[in-house]
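Below you'll find a set of structures to go through.
Here, each number is a calculation from the coordinates, and none is a lab measurement. Source: prediction; values computed, not measured. Cβ atoms are built from the backbone, for glycine too; each structure is taken alone.
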Structure 1
Amino acid sequence: MREFRCGLACLVGRPNAGKSTLANALVGTKIAITSSRPQTTRHVIRGVVNRADSQIVLLDTPGLHKPRTLLGQRLNDAVRDAWAHVDLAALCIAADAPVGPGDEFVARALSRARPKGATTFAIVTKSDAVTPPVVAERLIEVVELGERVGIEWAQVVPVSALVGDQVDLLTDLMVDAMPEGPPLYPDGEVTDEPEEVLVAELIREAALEGVSDELPHSIAVVVEEMGLREDRPEESPLIDIHAVVFVERDSQKAIVIGKGGSRLKHVGTTARRGIEALLGTPVFLDLRVKVAKDWQRDPRQLRRLGF
């Protein structure tokens, strides 16, 4: 029987490469919000993959990109900090588009900055979205990308996190790349994210759907208060959550609220379902929308919003 294995693995890639969906599939539960919108992930999220003989601490990172705002610069810094000390760095490349400049930008950055001695994987995500011949084309492109940037991939693995294809195989290969050592988290723990952060992310996920292209980048959510309502009987608890959805302009505030408050009501209903599933307790969710002018470019407001 081999020794217990435990280590850190980091998922990196351009925005919308399927990293968060894959992280959720590897962990086996939802730890990160997902959206069709690029740059949905805004901070490094730790998920824990637990097996009887191993544990992988998985870092899901924001998409590495050429930043246009101070927020974008800070997201890139978070990615580079995340992969500085990992045992395995895995570059995620989506199968539903040819390998392009964005993928090469990330691969070159990874080639320059990956930790000495770290194993490097290439993961072709979203394999269910294309035909097998297209997956084969992507695999060839990924191998050629590694040759161009000076990375020798230890593994090149196509997966579909959406349907679960080859996720178990990928986990096996990642475990084999981990060093021997004791677990870093108690058995059964799947993330160390504070509940308030997870709740804020679920609200943001609900707010992202169905809005125009520029608005998702302007949405931020802060949970201001969260706690059990004191006057409730023990057998019928209720959690009160008061949160603020921040946008950058008055026109965006009107979009988020919707006519007669209809859209904000829908966001609240959708978010509440996810929050109740997360917490296992009925929730009263109070949402307000405020304007924080140009917060993506303002260092003071970025600090206030947790960036």
Structure 2
Amino acid sequence: MNDFTGKVAVVTGGASGIGRSLVKELLAAGARVVIGDVEQKALDRVLAEFSGSGELMGVVTDVSSADSVNALADKVYEAHGACHLLFNNAGVAAPSANVWETTDNDWKWVHGVNVLGVVHGIQAFVPRMIAAGEEGHVINTSSGDGGISPLPYQSVYASSKAAVSCISECLAAQLQSEGTRLGASVFYPSGGLLDTGIWTTDRNRPRELAREKPYDPVPTVQDFKVAAEKAGWELEFQDLDELARYCLQGIREKRFVIMIRVEEAEATLLDRAARIGRCEVPIDEADIPKL
């Protein structure tokens, strides 16, 4: 799909962060965009911000709920009669912790959004996209943390993103083997540190999935900047709009893996493969600080 003009694009988690930038760049490319987001206030803000930039609508959506995502799909097809680009982008994170210090609700919440959210998007939209017989594409947002190599203290989040990578690989192979006109990509936000709402996702954590035991406050991106400066680290931040443009170009070029500086991931994976070949733990924990 080289031309997005007039195409219908659905972006979950589209009211902030990477999702907001995807919405911005899709509108600039001439797409008709539907945002699914759990935050009504954030949704209202982004709808007002991009008013006049193109055809845009928003639907409050909890991707962890199949009913909610099915309702989103119903509204998309009622309004536009099609979906050509599906961005399963919504995501959340849990506090850093040893696996034995995580809680059931950490896993239920993060995997409910990050893994089931992707599955629900595929289940709600892909059958209709296939039936339409039109060219289309599914883009699932993963993370290098898990999709490439997990940070050891982020077991909940990293395992969810590893699952997204696996689901995406299976989906792409199935869409091809079934002879559909759809493709799939796994999108790894990359290029540097990302200043997004993932640092403060607790704001959307449901009360019924509250953490069962206390934890230290999750550091904000500003806290991380201050700590990095004290440690003498030089941080590189990735512009989110540029990242979104890179993602759209990856779709045009029919890339399965969409990742800035993907050659660095290749080197990491080769090192992991060598460690596995030696029957070693693939992660060199000593090289990764606890955040």
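Suppose helix-only ellipticity at 222 nm (-39500 (n - 2.57) for each DSSP H run of 4 or more, over all residues; to 500) works out to -11000; of 1, 2, which structure was it derived from?
Numbers: 1: -11000; 2: -14500.
Comparing all candidates, it corresponds to 1.
FRET efficiency 1/(1 + (r/R0)^6) of positions 5 and 157 (r between Cβ atoms, R0 = 41 Å, to 0.05) computed as 0.70: which structure among 1, 2? Numbers along the way, then the final one.
Numbers: 1: 1.00; 2: 0.70.
Derived from 2, not from the others.
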Highest-scoring label, criterion being FRET efficiency 1/(1 + (r/R0)^6) of positions 45 and 181 (r between Cβ atoms, R0 = 41 Å, to 0.05), among 1, 2: 1
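Output the label of whichever structure in 1, 2 has the greatest value of FRET efficiency 1/(1 + (r/R0)^6) of positions 29 and 229 (r between Cβ atoms, R0 = 25 Å, to 0.05).
Details: 1: 0.40; 2: 0.10.
Ranking 1, 2 on FRET efficiency 1/(1 + (r/R0)^6) of positions 29 and 229 (r between Cβ atoms, R0 = 25 Å, to 0.05), first place is 1.
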Thinking of 1, 2, which structure, once FRET efficiency 1/(1 + (r/R0)^6) of positions 101 and 253 (r between Cβ atoms, R0 = 30 Å, to 0.05) is computed, gives back 0.30? 1
Out of 1, 2, which one gives 6, 26, 32, 24, 11, 2, 0 for P(r) over Cα pairs in 10 Å bins from 0, in percent as computed from the coordinates? 1
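With mean count of other Cβ atoms within 10 Å over residues 109-116 as the yardstick, tell me which of 1, 2 scores highest. Spell out each step's value before the answer.
Details: 1: 14.8; 2: 22.8.
Looking at the calculated values, the largest one is 2.
Compute distance in nm of label points 7 Å out along Cα→Cβ at positions 77 and 93 for each of 1, 2 and report the one that scores greatest.
On the way: 1: 3.0; 2: 3.6.
Greatest value across 1, 2: structure 2.
P(r) over Cα pairs in 5 Å bins from 0, in percent, for residues 205-268 alone was computed and gave 3, 12, 12, 13, 13, 15, 16, 13, 3, 0; which structure, 1, 2, did it come from?
Working: 1: 4, 16, 23, 19, 12, 10, 8, 6, 2; 2: 3, 12, 12, 13, 13, 15, 16, 13, 3, 0.
That value comes from structure 2.
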